[in-house]
Structure 1
């Protein structure tokens with residue numbers, strides 16, 4: 001997912017996406033442990049996306065970014 005798409009999402013959508021990615025990351029790690037994971041870069045890509053989502057959520061928390069409905 002691109003950064004611009006993440007920045008257009010609201011907080012609730014970001015939290016849902018974060019939960020999905022954390023679950024996917026856990027599944028990927030299990031697959032890797034069982035040596036069933038073909039593409040090891042999926043873990044890296046998922047971790048990067050989790051970090052990007054957490055960054056945007058933190059921006060909302062700090063007030064750097066405001067939701068679409070909260071603009072003054």
Structure 2
């Protein structure tokens with residue numbers, strides 16, 4: 001689905017690319033932290049910290065860390 005005009009996509013691209021590499025890296029890191037916070041909000045209560053981290057990883061990356069790592073290596 002394309003709900004963004006070509007002009008707006010170009011505008012966003014130009015704004016992002018006008019930033020330094022460091023600024024873009026920080027933006028990316030913040031978006032990842034935001035995604036983790038959203039995923040955490042969907043978790044059932046009562047999970048340990050380690051269980052929360054594993055479930056957040058699965059929600060974002062599609063599977064548990066050891067499974068994803070096995071696919072990469």
Structure 3
């Protein structure tokens with residue numbers, strides 16, 4: 001059985017990302033959302049009330065995090 005990580009996203013009224021879970025500290029919420037959107041565009045589900053979720057395997061999450069941190073360090 002694959003472990004699934006659910007990443008919660010909350011948007012501000014202007015459409016920017018206000019909060020997102022599992023975010024590496026060097027990245028802004030908007031940057032982390034972009035990284036996840038690029039890594040797993042079909043795994044995002046929009047919800048009501050300016051919210052959404054990504055459903056990723058732990059392996060996909062770790063891969064996206066490593067890529068994002070490598071890009072932030074460059």
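What follows draws every value from the coordinates through simple rules; no lab data is involved. Worth saying up front: this structure is predicted, and the values here are computed from it rather than measured.
Side notes on the structure shown:
- Of the structures 1, 2, 3, the one that 30, 10, 9 was derived from, the read-out being semi-axes √(5λ) of the Cα gyration tensor in Å: 1
- Structure with the greatest value (metric relative contact order in percent (Cα under 8 Å, 6 or more apart), set 1, 2, 3): 1
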